[in-house]
Structure P
Amino acid sequence: MVDFEIKDCYKFDDLLRIMEILRAPDGCMWDREQDHHSIRRNFIEETYEDMSRRAADLIAAQLIVDPASTLGLATGSTPIGLYADLVEDFQADRISFEQVTTFNLDEYRGLSPEHDQSYRYFMQKNLFDHVDIDPEATSVPDGANPDAQAACESYEQAIGEAGGIDLQLLGLGHNGHIGFNEPCDEFPVRTHVVELTESTINANSRLFESIDQVPREAYTMGIGTIMKARAILVVASGVDKAQIVRDAFFGPVTPQVPASVLQLHPNVTVVVDAEAGSLL
């Protein structure tokens, strides 16, 4: 008999307890059978190109099954390859974005959509300008809005009015951030403004002319917003991501490693290249 109290409402500590039960020696058979070798067979691809193709195939499958899907999208260097593959799929008439709705994870506070380092600009350049998506159906947080509360509340409301996200794409920061949810003492729930950590600023400075030009704040979906997605797809590449991949998916669940909360989501797929998976 499992020692767990049935409740009408469960708190975060209850979810941690459920995870402990599932991973116990007499817990869930699937959890007992999983080890680093079995997971390596399941989601580690040999090259960045293979990883990108696998991830693109998963997104394409979502669009084929539900052409009117709502996608949560990510930016950064890792998804560039999979976006190129999706554009190729569209050009080959394998998929269409005509009925798709999208919400991006985050945006730098203080950058206009026209700024060449804004995430709106990134999405136009790498995906939206090359497929048949309705521009009105694409959403990125309004980084140019100085009213943080209004910008965040309206974005959260828009996601809810769209019926939530069917498939959320995530990258993985060196410090475990997803979106711009940085390591902290608790998991932020809703879309909010965040002060970027020094490690994130340093990592992103390669994209700006100088580190002084990197914005210090951003608007981002909260962890709770991300966890409401019906399915989540995580991509990571490069040897510099190997340790955080291990920490996020095989370490303790803690807000100090924000991505670790994904261990509690019922439908997460992680696709990494061999370098990012080298410690598994």
Structure Q
Amino acid sequence: MNKVQISMEIFPPKKDSEFSSAFRVAKELADISPDFISVTYGAGGSRSKSTIEIASYIQNELRIPAMAHLTCVGSTREDIRRLCGEFKQHSISNVLALRGDRPKDMSDEQYDGREFTYASNLVDFLKEQTDLEIWGACYPEKHFESFSKETDLMHMKEKQDRGVTQFITQMFFDNDFFYEFREKAARKGITAPIHTGIMPITSAGQIGRSISLSGSSVPKALSDIIATHGDDPEDMYKAGIDYAIRQCNDLLQNGVDGIHIYTMNKPDVAKQIVKALTL
């Protein structure tokens, strides 16, 4: 039986003045000894630079494998080629290939004429041009733009066939959605490991933002927690972490390949969850 991988996601700061805090978050997460830490992709040229700097710090200073997110919706082939060259310079060998959200300042003409239409086009390019380990995203409750779950699984299989070796799921709060998804993925011939994306909800306001970003549904057990504890920040913090712990332990008991915690740059939350896992 393969070891279950435990990993974390962090994001770059919006302001250069906040860089030191991002390094502090990464260092605190490294104390947990995760199998890898992923760094989300900051939109725009300067922000992608911050992704590389933080990933390089994790990889080369903290000696924890780093994964850089790479989005392509607003990028040219030359942009991607340049970024991959920088990854190589910094010994970053894992990337999460994503289409990404359309930038607010991108015109219809630019969007319609973009060089990468889908994440699978980016996977093709990375496979042809680099020797990077390519990871992909998947969606237990389907991508909000997809026609159906069946279509989503077809795209996932295409990504695997084109070179994606492992997947990370969009966040979900009801494990039954994942178990059904995993079973259907296996029937589609998807054999790549699937790491489950877990978002701890530690404040009542966070759930609305999370749903609007992901399209994930909220099970009654979680909505009851928010209804009971949402007005008390301290109680909600504790109850949210407890829910995430129970969700993770249930996944572990059901043989998942990995657990990927969306930390929201809160290392204390991640530490409490990992400490309580029944590995």
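Since every read-out is calculated from the coordinates, none of them should be taken as a lab result. As the structure is a computational prediction, the values presented were derived from the model and not from experiment. Cβ atoms are built from the backbone, for glycine too; each structure is taken alone.
Overview of results
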quantity	calculated
Source structure (of P, Q) for FRET efficiency 1/(1 + (r/R0)^6) of positions 150 and 254 (r between Cβ atoms, R0 = 30 Å, to 0.05), computed value 0.80	Q
Among P, Q, structure where helix-only ellipticity at 222 nm (-39500 (n - 2.57) for each DSSP H run of 4 or more, over all residues; to 500) as derived comes to -14500	Q
